[in-house]
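J.: Several structures are given next for inspection.
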Structure P
Amino acid sequence: MPEYEFVDVYLPRGVTRKEATRQLTDHAEYGHWELYRLTLLRDGSRKVRLRRRIIRQVRATW
């Protein structure tokens, strides 16, 4: 089963949908993050959880 690391991003109420999309796209493109969960809170802000796969390298034994 793959292992993941997570990061939480908080987007306040005043952030437009276009700006939120741009920020999440930057995370995905440059940090190799993918959207795991997005929660729209009562006050209009968004709580986003991103994840990326942890790739463990096995040491070569020659």
Structure Q
Amino acid sequence: MSQAVQVAAQLLRQYGDDAEVIATLRAAEVAAQGDAEALAHWDEVIACLSGSGAPDGPAN
């Protein structure tokens, strides 16, 4: 399981339906700081939460 999938699952547990909003806010924060690597991570988390970045492997 990728780190982005783990973070997405944690956000879902903690924030429920607001998880994608929280991830978007965090992405905006790191973008404002100019941290491209962190932004790529949060973009991957957002993709997982929106369903467009679901892992290719089998679900556990």
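J.: One of P, Q was used to compute percent of Cα pairs over 19 Å apart, and the result was 25. Which label is that? Can you show the working numbers first?
T.: Values: P: 40; Q: 25.
Attributed to the structure labelled Q.
J.: Can you tell which of P, Q yields 15.9 when mean count of other Cβ atoms within 10 Å over residues 7-14 is derived from it? Mind dumping the intermediate values first?
T.: Details: P: 12.0; Q: 15.9.
Label of the source structure: Q.
J.: If we compute relative contact order in percent (Cα under 8 Å, 6 or more apart) for structures P, Q, which one ends up with the highest value? All intermediate terms of the calculation are to be shown ahead of the outcome.
T.: On the way: P: 47; Q: 37.
Biggest value here belongs to P.
J.: Using the calculated result -8000 for helix-only ellipticity at 222 nm (-39500 (n - 2.57) for each DSSP H run of 4 or more, over all residues; to 500), pick out the matching structure from P, Q.
T.: Details: P: -8000; Q: -22500.
It was calculated from structure P.
A short reminder: the numbers here are calculations on the coordinates, not readings from a lab. Nothing here was measured: the structure is a model prediction, and the numbers come from that model. Cβ atoms are built from the backbone, for glycine too; each structure is taken alone.
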